[in-house]
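Following are the structures in question.
Please treat every number below as a calculation from the coordinates, not as lab data. What you are looking at is a predicted structure, and each value in this text was computed from that prediction instead of being measured. Cβ atoms are built from the backbone, for glycine too; each structure is taken alone.
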Structure P
Amino acid sequence: MPKAAPAPNPPSGVLARGLVILECFSEQNLHLHLRELAAMTGLDKATLSRLLNTFVEYGYVQRGLDGRYAPGHKFLRLGALYRTTFDLGQRVQPVLRKIMEQTQESVAFYIREGDQRVCLYRENVSRDVRYVFEVGTRVPLSEGGSASHVLRAYTDRSSPITDDVLAKGYAITRAERSPELTSVSVPISEHDGALLGAIQITGILNRQTTEEQVQAAGIAVSLLEEHGFSSRPRTAA
């Protein structure tokens, strides 16, 4: 019988513990029992209950009749505020949709926040075998992926393939983060050169050749231009 995975070490700060709890919820984990949250966070149930009761009181978590916890209504307000301050959704979403339709692969828009990349918008293709992006997903830049290389190349030039990215205007990775996946990303900017983020097109490795990825990058660049964006941002000094 395989051994159970060891419980994670929870942070010591109260605020950090609260954030760890909230980060357990996702599109795949919308409703969680107390025992599931305990296994995911490493926190004991007494501590979890106290923190969850506070979140419930302030509307950040709700508890169903079945005893499971889920995100509360306050996240709608926070999400609306964030999207207002980053007023790109109505402009970017149609571009992502057209890229998805023309490449028949899932597409996402990432921004850089510190040493992570965050998925703000996405269009997932409807295919039996596909990669599914999830809005809000945070990935350390150090873990790689084509969007990571683009964001690093155009901000602090820290990507190991910075020169290649800047020369070509896109980044391609094959089996870098997952042995089954491949992706290509292009930068997206305003015409004044201000980098907004990276658009990543992700597919199944054995279904997409490097040549097809280069073509996908070209499709993305053309559609960005058609919708008033640029794919030639200023580079870091």
Structure Q
Amino acid sequence: MLARGLTILECFSEEHLHLELRELAQMTGLDKATLLRLLGTFIEYGYVQRRVDGKYAPGHNLLRLGALYRSTFDLEQRLQPILRTIMQETHESVAFYVREGDMRVCLYRENVSRDVRYVFEVGTRVPLIDGGSASHVLRAFTDGTSPRTEEVLKNGYAITRAERSPELASISVPVSEPHGRLLGAIQITSILNRQTEEQQIAAAETAIRTLAENGFDSRPTRAPGIAAL
């Protein structure tokens, strides 16, 4: 029952802030009776609100949980300006991902203002097994399970082209405190036909330089069990 309830919360996004009951039913696959029962509980505890027009929206308690989650990291004030600088220099959208179990989660992002662009959403969760450059970095420096671990450790970045989507290319670099363990990965995502592989690598170099200029490292200490190259 808990898992079914959480599927309701995951329906909401920046593009879907207000949803009707029928939309939630379509997105979750739950019948309306079950939905109404779960929504009633979420409304009671402040995780969902029902608007006067009958649509459902995220509740105030999600804001509290989000603030608590972010407070566990002393990163936002330091990383957000870095993401902004990388976005301004590369003219592409940039995000910072952390690993949570078998998922990667977007904590911070700077979306570029272009007619055609990739848009990151804070809180987005993507299974690591689904790939993407950030997934390869996070896996390479934690448990070494990425099929590209050796390449990532050698190059200091992971690059993908049309891996998760035929229209997208991305490149990611690891982020750590100096001589510290991995904190997360910065991912720069572009439309595939807008950047060559050489331009992607140049974007990664921009990220690495900007991190160094702001007191971060892009060569984390490897997790135990990952052999040195």
(request) Tell me which of P, Q gives 107 when you compute volume of the Cα convex hull per residue in Å³, for residues 107-186 alone. (result) Q
(request) Looking at FRET efficiency 1/(1 + (r/R0)^6) of positions 11 and 123 (r between Cβ atoms, R0 = 25 Å, to 0.05), point out which structure of P, Q has the largest value. (result) Q
(request) Assign the value 0.10, calculated as FRET efficiency 1/(1 + (r/R0)^6) of positions 59 and 163 (r between Cβ atoms, R0 = 35 Å, to 0.05), to the correct structure from P, Q. (result) P
